[in-house]
Structures are given as C-alpha cells and as structure tokens.
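Structures follow.
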Structure 1
Amino acid sequence: MRELYRRFLRWAAASGFPRRTSQTPHEYFHTLADLLPEARQELAFITQQYVSARYGTVPQTEDELRQLRQSWHKVKQNDLKPMNR
C-alpha cells in the first residue's frame, strides 16, 4: 500500500503537483480532485486506503488491495494538468 502511494506521489509531482510537506493526505486529495474531477472517486479511495494503512491498525484485505491497484491504474490514465483560470 505505501509503495503504491509513493508511486502516486511521484506521478503527481512529475506532473507538476507535488504534495507540500504541510499538506495532509486529505488536503492533497482535494487539490488533485479539483484537477481530476473524473477520477475523484479513485483518488478518494487511494487516499483513504493510505490513511488507513499509515495510521490504522487493521491491514487491508486482498479485495481492498485489488481495488486499490485498479483505482491507481484508472487514475494514472489521466493527464494531470493545471485548471484553466
């Protein structure tokens, strides 16, 4: 789980949207969800799974890990670009 989240962070940073050290995972989720509204559900799932793995005590199930990989695959199919202002 943590390795997948690190890949997720590297992908977003390489696209020009690194997570600031002061941002919580949920704050970062909102930043990215505004940029990728079509992937909002997947971003929310990835964020929640990371928070649960990082701060929780119950490991993810095989089904959650499978769904996590699917969500990550869907997210990385998108181009992360700045919103038009």
Structure 2
Amino acid sequence: MLGLRWWDIDLRARTLTVNQARVLVEYRVRIKEPQSRNGKRTLPLDGELVTALTAPRKRQLDESTAVGTAYRSGLARLG
C-alpha cells in the first residue's frame, strides 16, 4: 500500500496497479520492483473504495493547480 502513487490508480476503470514496493532496509526506505512475478498486478476497486478515493484525489488536484510549479517541485524533493 505504501508504494502506491495516484497514477497507479484508475478511478474511471476502477483498478489499482501494483508497480513497485517500498521496503525498509537498514532503517532506510527503498523503492523496488515487487519480489515475485505475480507481484506486479492490476486489481479491481469496488465502488465504495472508488468513492472514498475520489474526494482526496480531487482535493489534491485542486491544490496542485492552485499552487502550480511549487507543488510539483515539492513532490520532486520527496523522491
């Protein structure tokens, strides 16, 4: 779950695609490919989850539009 990004979620298609994993190695967070061949997968989202994700996604899009490039540069610093 911690490795998910908004572009991994397609609210219209009601799917979530797992593309990466976040793991703790020697007290540092590492982002890497899922370990198994089945680790990369696309999963369906139910209507309740789509509804729950729609409001924060819209709010984030509105905030990023209002702030502009400062928002994107802040995200880039997060890595």
Structure 3
Amino acid sequence: MVGCLLDGADTHLSVFGIMQKNLSIMGIQAGAKSSFKAMNKTNEANNIKPVVDKKFNTHALPEALSYFEKGKHFGKVVLNF
C-alpha cells in the first residue's frame, strides 16, 4: 500500500481492512509541500527532466516491483496506467 499525505498527517484508516489484506504501512519524510512545489516550478522553468530508468505497464506490476526492489536502477521506475 502506497500513500501520500502532502496535505497533512491526519487520516482515517480501516485497521480491519489493513489486517484483512495483510498490508504493511511504512512512513518516510519527504519534506514540506511548499518545497515540493518550488522544486517542480524550478524544474519546469529550467526544463529539467527526471531520469527514467525503465517503464512498465500495469500488467507487469510484479516485474516492476521486483526490478525496483533489487535497487540496481538509476533514476525513476515508472508504472504506466
């Protein structure tokens, strides 16, 4: 389960649903929303593009996760929907 709480840390989660689906929750700190917006604005103004290592379609999700977990990629691993 992957989530993003850029608008705040308070949320409602169904513990039963998490346990029933055998999910795990892991948190990371990624900085302030204002910093993220400033970075994107700077990237756009300077035509900076992220490095994309490999792209996967949704049907290849298991392969994409395996590739990402090996940690040998350089740049972004993208999942196309």
**Report entry** Which of 1, 2, 3 leads on percent of Cα pairs over 15 Å apart, largest value
**Finding:** 3
Query raised in the report: With helix-only ellipticity at 222 nm (-39500 (n - 2.57) for each DSSP H run of 4 or more, over all residues; to 500) derived from the coordinates and found to be -13000, which of 1, 2, 3 does the value describe?
Result: 2
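No lab work stands behind these numbers, since they all come straight from the coordinates. What you see is a predicted model; the values in this text were computed from it and never measured.
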